[in-house]
Structure 1
Amino acid sequence: MNIAIPVSRHSKLLLPKPQSASYILIRHLSTEASPQQAPQKDDLKINQAVQLLLQNPHEHWPSNQPLHSLLFSSPSPSPRFLYNVTRNLASSALALNFLKHLQQNSPTQNTHFLSYPFQALVELAGRELDSGPPLFELYRASKEWGIPLTVNAAAILIRYLGCHKMVDESVVLFNELDPSLKNTHVRNVFINVLLRDGRLKNALNVLDEMLQPLSEVPPDKITGDIVLSALLKGDRKGNNFSEENIIKLVLSFGKHGVFPKTFWLTQMLSRLCRSGKINQAWNVLHELLTLRAPLETPPFHVLLTGLGRSGDIKRMNTLLAEMKESGIQPDVVTFGILINQLCKLRRVDDAMVLLNKLGEENRSCGVSISADVIMYNTVIDGLCKVGRQEEGLHLMGRMRSMKGLEPNIVTYNCLIDGFCKTGEIERGKLLFEQMNEDGISPNLITLNTLIDGMCRHGMINSALEFFNDMQGKGLKGNAVTYTTLITAYCNVDNIAKAVDLFDQMLMSGCSLHSKVCYSLISSLCKAGRMDDASNVLSKLKEAKFRPDIVCYNSLVSGFFKENMLNKAYDIINEMLEAGMKPDSVSYNTLITYFCKTGDFELAGKVMKQMINQGVIPTTATYGALIQAYCSNGKIKEAMKLFNDMSFLSKVPPNTMVYTSLIESLCKNNDIKGALSLMDDMKAKRVKPNTTTYNAVLKCLKENTLLEDAYRLMDGMIENACNPDSTTMEILRELLSGVDGSKILESFVQGKRVSPL
């Protein structure tokens with residue numbers, strides 16, 4: 001094997017490179033005594049030997065008597081001496097020549113004394129660029145020369161081969177190692193290499209040997225840290241280890257007295273709680289308590305939060321008690337979590353009790369935890385969220401009396417929000433003024449809270465005035481501010497003001513918010529301002545937002561209402577090209593339009609396509625077609641569609657559908673069919689409206705069917721359907737031949753009129 005790197009008198013010697021972080025880590029983690037530092041009395045000899053080696057070409061080393069005396073005099077130099085001489089040479093090439101010199105000129109045939117110089121050679125080679133292949137060749141050479149590896153040399157070789165993506169070579173090396181070298185340290189390095197390369201199964205096989213009950217190479221803290229960091233980070237290739245298996249590993253480590261660092265345990269419990277596996281998180285922590293793991297507060301905090309989110313107050317209290325029993329003292333964070341979770345569960349009274357207890361001296365341990373501003377703010381916010389603003393206000397007053405506690409911007413924002421949500425806007429404004437008097441500057445949350453409260457309770461113009469006033473004082477709004485105001489003006493059909501605010505938002509540099517664009521587009525479409533709606537759509541696209549199906553449906557409906565067919569079709573095509581599938585609203589819009597234009601054939605085709613695309617027709621779909629058929633005197637087609645709707649599609653008809661059919665039947669003087677539909681409505685618990693009754697009563701009047709009319713009048717009373725002027729006019733004509741005034745009086749008073 002030719003692995004020698006020639007070094008001549010004219011060769012440029014390489015200076016030793018600074019030790020890499022990985023090299024330092026390996027040396028630090030070593031379980032084998034490393035001869036890195038020589039005793040002070042050897043320093044002079046080491047320096048002399050290094051100088052002689054550097055000043056003379058390696059070909060002249062055998063004839064250099066002073067060098068020979070230093071290296072081979074009696075007593076023989078220690079491994080520490082040879083290690084330090086080797087590691088102070090200029091390059092791995094020079095170190096290799098030195099190793100060969102020792103091998104060839106040693107008076108003894110025993111090669112064990114070369115183990116430490118070889119380790120130093122490996123260290124030098126590992127720090128040089130592209131050292132992977134040369135390192136493996138050095139390993140092969142060591143076997144050929146019979147030089148036993150030290151534990152550190154084995155670990156360094158495995159580590160550096162892994163760093164150079166030569167993991168297969170690392171596996172070969174580990175498998176060929178003498179069992180005495182495969183200690184915990186070497187296994188740790190090997191497992192780390194395997195995990196970094198995504199070879200989880202191989203790593204677990206090595207780990208399994210370490211985790212056996214009577215293992216001679218048990219895991220240590222470093223093992224646990226390497227394995228858990230790789231499994232919990234979840235960003236290494238090949239990592240598909242389940243949470244259940246991670247739990248088993250943690251408990252297996254625990255049986256060897258190896259426990260996860262607080263950081264990794266917290267990460268694991270947090271992952272379990274986030275995925276809803278609270279019971280597993282609970283069991284893991286309690287198993288570790290049983291194994292007397294040195295636990296700290298963060299894992300308990302994670303579990304307390306998870307229990308709070310699931311509403312498990314009982315186990316929260318149990319866990320708090322167990323913390324104290326285990327000597328883990330709750331801190332400010334602990335009580336902050338408890339108070340926060342209680343408030344989120346609307347257990348504000350319990351949170352108040354806990355807040356009141358804080359600050360009291362704990363006689364058993366002499367620890368006193370005082371409530372801080374965050375805790376007070378949490379309880380105040382909790383009180384406001386359950387409508388107890390006055391108590392929140394009182395609690396703020398109590399804060400002022402506490403030493404070192406003062407209300408801050410969060411305190412005021414919580415209270416202002418509470419009063420605004422209950423419609424007490426003036427109280428919110430008073431708090432706003434008080435906040436300014438206390439020297440606390442309002443922020444965007446304050447601004448948006450007050451504006452939202454005013455808009456919700458019909459004070460839109462006041463909200464705009466307040467906003468303009470705040471802008472004049474330097475507090476600029478954001479997308480949320482404009483969205484609230486624009487949406488409010490859209491809801492009261494003040495489209496001009498909404499558009500003006502939209503333009504102002506763009507000029508102010510605020511980023512567009514999809515919600516405000518959708519709201520504005522919808523309002524503009526309803527108002528028939530399609531050019532403005534298209535302009536907002538363009539702005540939305542420029543901001544890289546993708547319109548949703550609701551936005552597209554509003555535009556299609558708006559263009560159809562304005563008879564801008566080409567524009568409507570353009571939007572439909574754009575929607576399809578964007579990969580957006582039409583929904584029932586999209587199809588209903590098309591069907592309604594074609595029905596209004598009398599194109600029933602095309603409307604029917606659209607409905608068939610709708611069904612073929614897997615979109616279930618709604619009551620509105622059938623209603624549009626039935627109403628259109630009825631309006632055009634196509635009662636047979638309408639009734640057929642009604643029967644398909646009821647029996648084939650199982651779509652429940654509503655009052656509008658029944659009324660359209662009944663009106664059409666009555667116009668054709670089909671009183672029997674109309675009354676049959678009225679009975680069908682009753683059976684299906686669909687309430688007729690006044691229009692429905694008027695249509696049938698008119699037909700009954702024309703056919704002088706008094707008994708049926710009486711029964712229908714009783715039905716109106718039963719359904720609490722109030723008669724209108726049309727109803728009364730029909731009934732006066734119908735009852736003109738009998739004692740009509742008396743019957744009408746009873747009917748108006750809500751009394752039955754049909755004879756018993």
Structure 2
Amino acid sequence: MYFRFSIVLFSGVMLAAGARAETPKHAVTEEATAEPDAAEIEYFERKIRPLLSQHCYECHSADSDTVQGGLRLDSAAAIAQGGDSGPVLVAGSPENSLLIETILYEDGIQMPPQGKLAASEIAELTRWVKRGAAFPPSVDPAIRQSNGIDFDKGRQFWSFLPVDQQPLPTVKHAEWPRNRIDSFVLSAMEQNGLTPSPRADRATLVRRLYFDIIGLPPTTAQLDAFHDDRSPHAYEHLVDSLLESPQYGEKWGRWWLDLARYTDRTASWLPQTSQAHLYRDWVVDAFNIDMPYNGFVHRQLATDLMPRTGPEDLPALGFLSLSPTYWKEPKLPCEIIKVIVADEWEERVDAVSRTFLGLTVACARCHDHKFDPISADDYYGLAGVFASTRHVERPLIDEATYKPVRAAKQQVKKLETEIAKLKKQKPLPQQKVNAIQAKIADIKSATPLYDTPMANALVDEAMYVVRAGKTPQEGTRFEYKSEPRDLPSFIRGNPNRPGPIVRRRFLTVLSKETRPFENGSGRLELAESITNEAASLAARVIVNRIWLAHFDQGIVDTPSNFGTQGSRPTHPELLDDLAARFIENGWSIKWLHREIVMSATWQQSSADSPSRSSIDPDNVWLSRMNRRRLTFEEWRDAMLLASGRLNRLLGGPSISLESAANTRRTLYATVNRRDVSPTLMVHDFPDPTQHSPARMATVTPLQGLYAWNGPLLDQQAKWIADQLEEEYPGQELDKIFGVYQRLFSRAPRPQEIELATAYLADVSAGPKADRWQQYIHVLLATNEFTFID
């Protein structure tokens with residue numbers, strides 16, 4: 001069985017290594033004109049269109065006085081047509097694309113003529129071509145007027161309309177629904193000629209519930225307790241108990257950290273992430289106490305500006321203060337640094353708007369949004385909020401208590417500077433160094449609360465990038481002012497070409513009236529606008545995210561794009577009804593979980609049938625449950641639980657995932673933004689440099705090789721084998737039953753017992769202890785262990 005596994009694994013490797021035909025140079029492939037998906041459109045609008053607009057459109061667009069070389073680069077059709085020199089792109093093949101050849105300033109044509117692009121810009125355009133050179137279709141002019149955007153028309157788009165409870169539809173199988181969710185789902189099924197699947201069996205349902213709520217499988221004792229509880233409310237009681245478990249916050253905290261692009265470590269020149277785990281732990285606690293979602297939003301954007309929160313909530317500001325920060329070499333001219341700083345503001349706008357509103361506002365930095373009713377002024381109205389906010393460390397005690405600590409730390413800093421100077425002397429004056437070090441130790445020990453945790457937080461201060469001297473060659477310096485600043489609308493997104501000043505404010509399409517933010521940076525007003533003026537949209541977005549996590553598909557399958565280029569909801573009435581009731585139930589995330597897992601829809605079997613698959617192969621209408629692959633975190637944590645080695649300690653600093661001593665939940669493994677763990681990268685961990693709407697599950701040879709050769713499964717298999725021998729010494733059949741209960745929450749089937757017995761009795765496969773370890777190793781890598789039915 002063990003060797004059969006290796007054959008299957010390496011067969012998969014060979015199948016994945018198919019050859020690819022070469023494309024003739026400068027040919028236009030079909031992919032170049034295919035309609036791109038929402039993610040590629042968003043990438044194009046944020047990264048590529050601004051480059052083309054800045055460097056190419058003056059000579060190569062419909063707005064050019066004369067289109068140079070017969071080439072336009074402002075539409076998919078024009079790019080496919082090419083120019084006088086022929087086609088310019090081979091989608092997926094930058095080395096064969098004339099566009100890339102010209103910007104590299106190689107032989108022949110060199111563009112743009114005024115000078116070679118920056119290396120980063122060349123790299124971005126090359127990456128775009130390699131990704132398939134996606135170019136969105138022509139914009140629908142429905143929301144456009146000759147003088148700009150028709151916001152009244154824009155407000156009629158489905159995601160911007162108010163949410164209300166919906167009337168329940170009439171259904172034929174009225175006995176099936178368990179709650180309101182089921183009536184909407186069943187109605188859609190029946191309209192499409194489908195009927196629901198049977199309810200999953202108790203063991204399957206409980207295993208699914210445990211993973212969905214706490215991210216861990218049930219233990220044998222927990223399974224037995226549920227099976228022994230014959231109360232008609234046994235399942236409901238189990239749901240409530242899991243929602244009250246501390247492990248609930250850990251599971252859903254990790255889920256939120258994907259959206260927040262969380263990191264424990266970042267660049268070495270940014271020391272202010274040494275206690276980033278405080279944000280992670282705050283998020284976990286917020287889920288555990290069922291903090292209302294509107295308050296959850298407010299605290300992450302502006303807890304320091306709220307009257308009813310204290311220093312203990314300051315870690316919430318990690319959503320912004322742990323944002324990616326780019327290198328700003330002060331020796332560079334300020335014109336370059338201004339662009340880098342503007343890129344940081346864009347990142348904040350993007351993360352906030354996509355996470356909380358499901359809108360790609362950052363696409364409007366260079367021009368009005370090409371698809372949604374979002375103007376460039378809307379973008380700069382939000383960007384000004386982040387331009388008026390500075391990232392700092394703040395103590396988790398009140399300022400009056402911390403004042404003597406701050407003074408002591410300033411003393412210590414001066415003394416450490418003295419030591420650094422002394423260490424440059426030769427010979428080293430060791431006695432002086434020792435005396436100063438003793439003084440530092442005295443100051444620390446004599447200062448109560450000296451080691452008070454410092455949260456990554458914010459203060460309202462505006463940054464200005466200015467020249468360090470009279471000429472650009474003298475470099476750059478930064479000035480911070482307590483007064484907030486309103487940004488100008490940068491022409492084509494370039495901060496060195498300022499246009500009219502735009503007051504800090506919320507998005508026009510979501511506002512009843514356009515009012516500037518007046519209180520400091522405007523962070524609190526922004527947070528309140530998200531959950532007040534944009535409450536319906538914000539509720540739809542978070543409800544859809546939670547639904548996606550439970551069903552492995554969203555009601556809207558573009559969870560961070562509820563704009564015109566995003567998908568339309570498959571069950572619009574259901575989404576509106578859930579969102580309206582979510583608000584009415586105090587924005588309670590736990591209420592939403594309970595509503596979903598108590599539904600007949602969620603409790604269906606995942607078994608498919610030919611009739612269902614022929615009508616609805618993608619299960620759009622939810623006539624069965626989707627099988628879901630465990631995230632790497634769930635997979636590893638389940639192994640640790642099965643081996644009895646899982647450390648259930650909550651919170652605290654992170655630990656390297658690769659450390660042999662790490663038996664904590666994977667939530668607590670160190671995430672390094674600039675050096676992500678290879679293990680995490682292999683297993684579809686999201687890029688911590690950017691907001692991640694959903695995990696993208698892949699199946700790759702590297703994952704199989706990791707399962708086969710990596711230390712994780714090998715070590716866990718050994719620990720499980722040792723435990724089984726301790727519990728059932730020499731009792732082979734009992735051990736087989738025991739391992740199946742631990743890993744799969746069920747008893748083995750007769751054929752499985754036969755296969756296991758035959759392999760474990762085969763002395764040619766090595767010593768018995770090794771056979772058991774190898775056997776369990778294979779079980780840990782099976783689909784049944786890595787998927788939830």
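Values quoted throughout were computed directly from the atomic coordinates according to the rules given, and no laboratory measurement underlies them. If you're wondering where the values come from, they're calculated on a predicted model, not measured in any experiment. Cβ atoms are built from the backbone, for glycine too; each structure is taken alone.
A value of -13500 for helix-only ellipticity at 222 nm (-39500 (n - 2.57) for each DSSP H run of 4 or more, over all residues; to 500), calculated from one of 1, 2, originates in structure 2. Out of 1, 2, which structure matches 0.95 when FRET efficiency 1/(1 + (r/R0)^6) of positions 481 and 537 (r between Cβ atoms, R0 = 35 Å, to 0.05) is calculated? The correct label is 1. The greatest value of FRET efficiency 1/(1 + (r/R0)^6) of positions 337 and 441 (r between Cβ atoms, R0 = 25 Å, to 0.05) among structures 1, 2 is that of 1.
Of the structures labelled 1, 2, one was used to calculate FRET efficiency 1/(1 + (r/R0)^6) of positions 369 and 681 (r between Cβ atoms, R0 = 35 Å, to 0.05), giving 0.60. Name it. The correct label is 2.
Sorting 1, 2 by relative contact order in percent (Cα under 8 Å, 6 or more apart) from high to low puts 2 first, with the largest value.
Could you tell me which structure in 1, 2 was used to calculate volume of the Cα convex hull per residue in Å³ as 231? Derived from 2, not from the others.
For which of 1, 2 does Cα extents along the principal axes in Å, for residues 257-504 alone, calculated from the coordinates, equal 72, 41, 28? Provide the component values of the computation, followed by the final result.
Values: 1: 72, 41, 28; 2: 69, 55, 30.
Working through the options, I get structure 1.
Could you figure out which one of 1, 2 the value 23.1 for mean count of other Cβ atoms within 10 Å over residues 385-392 was computed from?
On the way: 1: 17.9; 2: 23.1.
Comparing all candidates, it corresponds to 2.
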